[in-house]
Structures are given as structure tokens and as C-alpha cells.
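Pasting the structures here.
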Structure 1
Amino acid sequence: MVVVGGGLAGIAAALDCARDGASVTLLESRGRLGGAAYSFTRDGLIADNGQHVFLRCCTEYRDLLERIGAAELVTLQRRLAIAVLAPGRPPAWLSRSGLPAPLHLAASVARYRPLGARERAALVPALRALRAVDPDDPRADRRSFGAWLAEHRQGERSVAALWELIVRPTLNLPVAEASLAQVAQVFQQGLLGDRAAGDVGYATVPLGEIHDVAARRALERARVEVHLRRAAAAIVPDGGGFRVESGGAPSLIADAVILAVPHDRAARLLPPGSGCDRAALSDLGTSPIVNLHVVYDRRVLGLPFAACVQTPVQWLFDRTEASGLARGQYLTLPLSCARPELELSVDELRDRFLPALAALLPAARGARVEAFFVTRAHAATFRASPGARALRPGPRTAIPGLALAGAWTDTGWPATMEGAVRSGRAAACEVRSALARRVPERAMVAA
């Protein structure tokens, strides 16, 4: 069988299919694996294209790390604790206690300084109401989370100081543009269910060491044949199987294909008769992410990461050790749903964000900036906006043996590493079922 796409979805699918005894070939158009979560080198600095985190509730991604031998290359908080920085103020904290959910957040909400006493009190019934929303209800998916917040007495300051802090990085959308159902899924899975579910994890090495190097070794051990810099040009159903055409290379004949590429490319590669609505895939849209990379000549942030309010900075991450930097400090600033920043030049971004960093971090005011560069992902994720769930197909297509994978498919999760891995495993399960159904059909024909 053939897996098209070497991101997390394709890696997970290939490993599952190989474990089931299939002979698997994986095609990846780039010169590396890892899809949207990768590393690159710039002036001797090893940088990730963007900051990717996971939570304790991301069980499938964590399982993949174990399978590829990379569990020791990440860290996971023992207990959720997020510093929230604002200009001219000491850090506030969003943290959990050892109490059962949802009481584990009560003390943190009660003393959350960016909000006044009335705003903090209004959070409690809103969180309780969000816990009762059914993420699988199409009516909830069609509703805007911003409108729902207004109905539950959440004013501008509460939206900016709390709700945006969580929704924007997880859905890559502001609350006004996000689906209520998708936000409910995020909060229920990560914060309002199991008390430990929201503990934050992240890579302690460049992402390429995990999603490319370690993943390739695992695929090799599983006897998956990996072809880099080899893109699929067409998938052609052929006599009960498939012919996967690749420009400049011989076609591959397969009894099954898993298409694990972004939704816009999937729409171009899907053969006639797949039953997938190309217009619906187009309507999923995209949302950009811009990442700022800043190297100082000294340490300016004494935390591994922090969220930020009352500033254009959204989040800060210290990537000094992971990058191999010997002196100073390397910070990354991920900007989610960064449509305005996407249009700004590097100099314009520098002029806007370096003063903002100095306002947040007193130590940055006397520090010299050694490097400032920008990475832009114009189509980083699909848009989890109202009605998006109805546009997301599952792994099964109308052509037996052809399955879809990718964080944009209907996993119930937003566009995350967890969603990507879940989609790959679901596609492998679908292919396994399709091939099992095909065996008795062939036996009947032979009889």
C-alpha cells in the first residue's frame, strides 16, 4: 500500500499499516518528514518553523512519541502552570491544584489578577455552561463562540485576558470567528475534564530530531519504504487497486492508498468517484501563523514559556537550549491567526514587537538584539469556524481502499499534532477494514 504525505498523519498511518503486516511505501514531496512541524538551520541556529505544544490529554501524539523512540526528547509539566505577563505588572498565573476537575481551577480563577472580582465571578457560570455544550451537536458547531460568550456575560476584558489566551493558539482563530462546538471540545478535553489533562508539553530538542530523524528510524525499523522529494501527481483507481503516479518516477501499484496531505492538495489529488466534495474542502479555508525569532545577547526571560496580555505579543517561548545557542537567549513569539502581521515586512514587525518585548521584560531593555527573523505559514491550519465540522470528511471515501488523513479530517479535534496523529490512525483502520471486506468479495468471485 502507499501513504502519500510524510507529516504526522502519514507517519502514524504508515506505522499502523506496517504493524498490521502491510508492505508500505511512503511518499513525501519535501526532503524531510514532519509536515508542518519541522526545523531548519539559520546562521548556525537550529530553529523550529513554529512553536508546537501538546497537552497531557494528547494521548495519541504521546503514544506516537513512544513508538518512534522520542519520548525522552520532550518535557511535560507535572502540574499545569502558565505565567501570564502584562506590561509593568508581575506575572499572574493560570494553574491547577490537586482537587478534582473542575475544582482544580477554582483557586487560580479566583485570584487571576488581569480580571476584576466581578469578571472572575462571571467566569464560573460561563465555564460551567461551556462544560455542558455537546461538541458533537451540529447546532453548537454552527454557532460563533464570540456570540456565546456575549450571552454569558463575558465582556471585552474577559475575552482578551482569558478566552483569547486559550482559543487563539489552539484553534488559530479569534473567539469571534471560532465554532462554539470546537471551543467546547478544547476546553472539555484540556481543562474541564480530567484535572491533569491540560498540563503542557513541548519538545526540548529541535522538532526535526523528533518528527524527521526519530520518525525515519522508526519507519525503517518497521520496514516502511520512504521516498523523500517524491510527490504524488495522481491517484488512479486501477482494477480493484490503485496506480499512484509520480512525475519523473515509475508509477506505484497499490491495493490501498492513504492520502495524508493538506486539504487543498487532497482536493486536487482525489480521483473522480471518491465521494468527497472538493468545494467543501475549499470552504474549510486556511488561517495563517507568523513566528518571530529573537536572539538577545543575554537572558531576558526567566521562564520556559509565558502567555501575554495587554500587548501584541501572544506567547513567549525560550528555545535557547534546544537551538544550540551557546550565549544569550533565543525567544520565539508565535502569532496565531496573524492575518495583519502576515502583510508586514520584517522591519515593520521588528519595530512593533521589540518595544513590546521591552515593555514586558525589563531585562530586555538593556539587552542587544543579535538576530531577528520571521517565518510565515500562510496556510498553517484550516479554519475551525462555525459550520466547519460539516465540511470535514472522515477517513472513508466512496472508493474502497482509498482513505483520507490529516488534521483537517473529522477527528473532532482542531488542527493540532494530536488531531493529525488521530487522523492517520483512523485512516489505517479504515484501510484495514476495506481490505478485509475485499477478501471475501474476491473469494466469491473466484467461486
Structure 2
Amino acid sequence: MAGEWKTARIGDCFDLVGGYAFKSSEFIESGIPVIKIKNVKANRMLFHDLSYVAPEFLNTRADKIVQKGDLLITMSGNRFDGSPDTWVGKVAQFNDSRPFLLNQRVGILRPKKGTNVDRRFFSFSLSSHFYQTEFIAIATSSGGQANLSPSQILGAPIEYPPLAEQKAIAAVLGALDDKIELNRCMNATLEAMARALFQSWFVDFDPVRAKLDGRQPVGLERTTAALFPSTFYDSEAGHIPKDWTIKPVGEIVDCVGGGTPSTAEPKYWEGGTHHWTTPKDFSSLQAPVLLDTDRKLTDAGIAKISSGLLPAGTLLLSSRAPVGYLAIAAMPVAINQGFIALKCNEHASNFFMLNWCQTNMTEIESRATGTTFAEISKQNFRPIRVVLPPKELVAAFTKNVAPLYAQITANLHQSRTLATLRDALLPKLLSGEIKTS
């Protein structure tokens, strides 16, 4: 840490508010969102996998309402046997204006009155590797996980500069984080545009209905509009456009599984260069594109997996733990047994099948079986029926959405670069090696 900064303990600057132990029976499908450990990642919040409770809890547990600007810290997690997103002591700033409640084993760090602390600075500072190592060092182990008590957190030493320098450091790092967040929002918008087009063309059949009514389909140039018929016919799936077919997904695309070479055999792993993925890699994806994997395989390792190295562009669907993660591989990749890989073609492109899976996820999940955890087998997945348009229309859809997914991928690459720069600057700013003025 910087030589002339003030030394204190977290409890000198912050109060700690603990979460509430909601019962499993109190969680419902929608309502007031609850922040759990899984929603607090390394210096960022994850809002796409939330749990909910009844609105009445806002009155009965008003002391557990998270406020905009609060610093959240996870009080249970792993040590170093996983990615930083799973460690105990993860810190992130909450910046949502909606009412959220706090679950047990997540704490709120709120500045004490009269203390000169910038919460965004401490979000970066306490998320640094230095403090993450400190939290893990003081945590106690129980039941296979690391735990932090309120006294351990509040007693941990911290160093920080005057408020003006805190704000300056937060501004430098925050500018990078703001751009990363802007890219995330842009990607969400681009993905929503692709979904909306798929919904309009292949679920609601808007262009067909327009032509049936004697109208020109809105927003379509004539060549694309001509690809849509002007009538429907009765099928096992109800009214569908003329000349469209209904086929099992297993007859449209090649569905394959994966495997895990023995982790006790070094020749499969040491020095590996081939990407190998598990559903764990998908847990923190912010867009349906896979850019990297936690582990790599050697040629010998690839040879142990029946599906081998799948080409870039393969659509991956997690089949267990949990069912339903989706992403298109941006590079050649091998998969473990927790996936169904869809090798797409001109009759059903990866972009078409990605949106089809998203639209039909309820049906996919309903075919999962298992007592310990839900799993959908290839045998249960392949018979799911697809209302399939002619390949020319699939090609038109792919042409329209390909630029959207290309921009999503470019934004993801840029955000990774910005995150790397931020993480490289963080220790240098905290040590005083780099000055803000």
C-alpha cells in the first residue's frame, strides 16, 4: 500500500449490516429481488439469476433493504480453489435504484457518519488481490467452505489516502468500469433486437399475417418479404406458415455430447492449448458468446473425447448443473459431459438455433430428469419439435442478426481488454506507483 496513507480498520470507517435468513418456502417466482452470494461477483453485481420474495418483506425486513451505493461483501465462499468470483470476501458496489433485500451471508458496508470515505474507491480497493488475499487468510473453514464473521471483517486492517485522492483513483478506474458497463448494456440491447426479430418472424409470424391481410410487412425490403408465404395451414403445432415444416431438432442439427479426460493423467492437461469448457465457464457470461475457458487440453486429451474439438460457431447448451446456459463458441472448443453441442448448418444456423433454444427453454427444461440434479439427455432433447422455415428464410434471418452478434463479440473483447487494464492499474494506483495528479 502507499507509504503515507492512513491506516485503520474497516470497522473504524464502516458499519456492517447482515442479511436475513429467508426460508426456502418464502421464495417465489416474482416479487422483490433478493441478493444472494451468487449475485455478488468480483467488483460487479450479477442480476440475471435473482430470487424473489413477497413485497410484504419490505415492511417486515426494512433494515435489510439495500441502498444505492452500498458496498456488499460475501461472508461465505471458497479460498483459492476456484475463480475469484467464488472466493469469500468478494466486494461490489450496488448501484441499482430498485428495492432489493439482502440474504444471509451477504453483508452491507456503510460508511460511518463523519468518515471521509469514497465508497467507489473502497469497492475497487477491497476487491484488489491484496485485500482478497487478506480476507481469505482470516476466514475460518466450515463444511468445506470459507466463512467471514462480522468481527473478522470489521477488524481487518485497511489503508486509504485523503478523500480527494480516493475520488481521483475511483474516477480513473471508474471510467474503465463505466465503459465496461456501457458495453454490457449495449450487448443486452443488441441481443434483445435479435430476439425480437426471431419472435416476429418465427413465433408470431408477423410478416405472414401482414401478407394475409393484404399489407406489406413492416420493415422488410421486398426481397425478404417475398420469402414469407401469405397463407397458413393446420399442423400438429397449430397454424403455421405454408411450406414450413415440423421436424425433431435431432433431425435438423447434429447434437453431440462431451467428456472429461482423467484429471489424474498429466498428459491430457499439462501444457494444453485446446479450449475445454464446463457449465461453470458459463455462469458469469454476460452475453451468449464464449470467448475463453478456464482449462485447456492437449492433443492427447482431445483424443479422449468422442466429439473431439468442435468448430468455432458451435452452439452449446448446458444439459445439467444447471440446464439452460447457452452460448456460441467464438473459437474451437471441446466440452465436458454437462453439455449438448448443436452443430448447425444452412437449414438451421447457430443464430437461429440460439434464439429457438431461448424461446423454447421452458420446453427444454421440462424434459430434464433426475433426483440429485436436473439433467436433459440428448435422447430427451433430440425429439423436441421445431417449426422450421425454408433455408432461404433462415439465411435471411442470419444475415440480419449476424452484425448484431458480431458487435456483441467485439464489445466483449473490448470489455476484457478494459478489465485487464483496470486490474493492472489497480495495484499501481493503490501502491502510489502511479499518481493521479
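We did not get these values from a lab; they are worked out from the coordinates using the rules stated. A quick note: this is a predicted structure, and the numbers were derived from the prediction, not measured. Cβ atoms are built from the backbone, for glycine too; each structure is taken alone.
A value of 67, 38, 24 was computed for Cα extents along the principal axes in Å, for residues 103-254 alone; which of 1, 2 is the source structure? Derived from 1, not from the others.
If Rg/Rh (Cα atoms, Kirkwood Rh) computes to 1.02, which of 1, 2 did it come from? The read-out was computed on structure 2. For which of 1, 2 does distance in nm of label points 7 Å out along Cα→Cβ at positions 359 and 391, calculated from the coordinates, equal 3.4? Comparing all candidates, it corresponds to 1.
Calculated for structures 1, 2, mean count of other Cβ atoms within 10 Å over residues 55-62 is largest in 1. Source structure of the calculated read-out (relative contact order in percent (Cα under 8 Å, 6 or more apart), 24) within 1, 2: 1. When FRET efficiency 1/(1 + (r/R0)^6) of positions 191 and 295 (r between Cβ atoms, R0 = 30 Å, to 0.05) is calculated for each of structures 1, 2, structure 2 comes out greatest.
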